[in-house]
Structure formats: C-alpha cells, structure tokens
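In structure tokens below, several structures.
FYI, it's all coordinate maths here, none of it is from the lab. The structure displayed is predicted, hence computed values, not measured ones. Cβ atoms are built from the backbone, for glycine too; each structure is taken alone.
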Structure I
Amino acid sequence: MNPPKENQASPAKPGNRILIVDDDASVRQMLARVLTEEGYQVWAAANGTAAVEIATAANPELILLDLNMPGTSGWETFQQLVTNKPSLSVIVITAQPNQLFTALNSGVAALLEKPLNFPVLIRTVSDLLAESPRERRARIQGKPADFHYIYGRKE
C-alpha cells in the first residue's frame, strides 16, 4: 500500500484517523508508511497552519506532532489543536532536549524522542487510540491521566 500524498488520507479502516505533522518530508512519508501498514487512516501536514486546517476537516483522533517547525511552532500548533478539540490525543515527537516537563504540563499524551523506536511508537499509538475521550480530556485539564515518555534510542 502506498503512503498518502500531502493532505490526502490513506485508505484504511475508519475510526483510527491519524494526522502526522512534521516539516521534514522524509519523516512524514516514513511515519505515514508505517502507520498505513498498521491499518490506520493517515493524513500529513508540513506545518502548523496546514495541521489545523486538516484537523478541522478530517477530525483525527490522534496527532503525531513535531516541535521544530518553521512558522507556527509545535507547541503553538498543539494549543490550537486542543482548543478546537480537547479530547484529541497528541504525541509530541522531537529531537529537542528537555521537553519532558513542558510535555507533562501541557497535557500531551506522549513524548517520543528521536530517533524513533517504531515498535514502541506503534504500541503507544494503539494504547492512546484505545483511551476514552474522558481520559483524553482529563489529561488536557491537568487531572491524573496516563502519560507515555519514550526517550530516543541511541545506537
């Protein structure tokens, strides 16, 4: 199965919609391929503005969000996305150091540091999509909720 083109969903089972937001085209394509092969419906955006537009139209349940992007930063994009949909699960994927406490305080569902461990990423995606909207809203509201932190593997 070929990964989707920009702003185009991959064919997959409904109910598992994921938006990938990363300014690096190779990262978007790689993540889209991996997630599509797992049966997820995937959209991709190269920046925060496109991410908000796609999220509004496609209504994803989960977003993989890079922090380091030109224009609107990943954290600004996160705020816009969860303001529009508080029950949205967001996995921050970054190579930026020292993001753990910011991630914990912001209400993101997970922080995955680059380089990525794909089996852990897939398991985290599956776990988060299985959460109830109530659990997701609790996280954004600062109430007790699961948080996934996966540090980048160094080989």
Structure II
Amino acid sequence: MNPRYALALLRIGVGLYFISQVGGKTPSFLLSGQNLARQLQNGLPRSQDFYQPFLQTVVLPHVDLFARLVFFGEWLVGICLVLGLLTPAAALVGLWLNVNYMLMKGLPSAAGSVDRLFVLADIVFIAAGAGLTLGLDALLLRRLRGSRSPSSSRRA
C-alpha cells in the first residue's frame, strides 16, 4: 500500500473516532457542563499536579463554556480530519485537546493511552501533509497555486 494512502486512512480513522466520541456528548455538552464537571471531579486526583490548579480555578468554574468548547472542538477536528480539510489546523486543535485530556487523566494512567497515540498521530498529520491524499487540502492547494500563477494575474 502506498504510504500516502495509509496516512490518509489513519487520518480518516482518527477523524471518525473523534466524531464517534463527540456523538455521545450530544446534546449534554451543549446544554450543560454537568457531565464534564463530573468527569473532571472524578479524574482530578489522578490529573497531573501542575494541571490541577488550572482545572480547579479555570475549567470547573466555567465548565459550561469548556463543555461547549470540547464539543465544538471535537466536531471540528473529526469532520476536518475525515474530509482532509485544513488538516494541519485540525490536527493542531486535536493535539491541543489530546494533550489536555492526557494531563487531566494523568500521564501514567492507562486511560490516556489513546490520547498518547492521537498526539503522535496529530504530529504526523501536521508534518506529513496528511490532507493532500484523499482530502480537500489538495484541492485547496491547487486553487491557491492556480490563483497565484503569472498568467492569471495578467490583464488583456
């Protein structure tokens, strides 16, 4: 198998995983942050020591906002990765989400295993142009290159 297609399949699979995970949060994360607050309070003892004050003083007091940010962030990452649309930006958001999930769960925790794999995958997606094969990024790139060509800027 061509490595580009393997990378595209991995990108699509990670995107589908994000979509499947956020599907379980609909509509609870949009309506209220109660489920997120419960998850955070249960996980707080295992979270990284330096990360606990952030969770306690920033996230928990504004849990409704953070629940919505997680909800929309996961949808955005999932859809963009599946479509290969703005893949580096989507992977960067996915990287941010997964690092935060790892810190919340605690780095040594086995619960963060998927998050660690996704951090690695996100880095690869950013570095390798993962949206250029079986993705809309290739179309965007062609259009951008086409609009900058010398012949398109000439006037008759």
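A value of -22000 for helix-only ellipticity at 222 nm (-39500 (n - 2.57) for each DSSP H run of 4 or more, over all residues; to 500), calculated from one of I, II, originates in structure II.
Which one of I, II has mean count of other Cβ atoms within 10 Å over residues 95-102, as calculated from the coordinates, equal to 18.9? Here the read-out was taken from II. Set I, II, criterion distance in nm of label points 7 Å out along Cα→Cβ at positions 55 and 127: the highest-scoring structure is II.
Matching task: 12.3 is the computed value of mean projected area of the Cα convex hull in nm². Pick the structure from I, II. Label of the originating structure: II.
Volume of the Cα convex hull per residue in Å³, for residues 47-86 alone computed as 55: which structure among I, II? It was calculated from structure I. In this comparison of I, II, the computed figure 29 for relative contact order in percent (Cα under 8 Å, 6 or more apart) is attributed to II.
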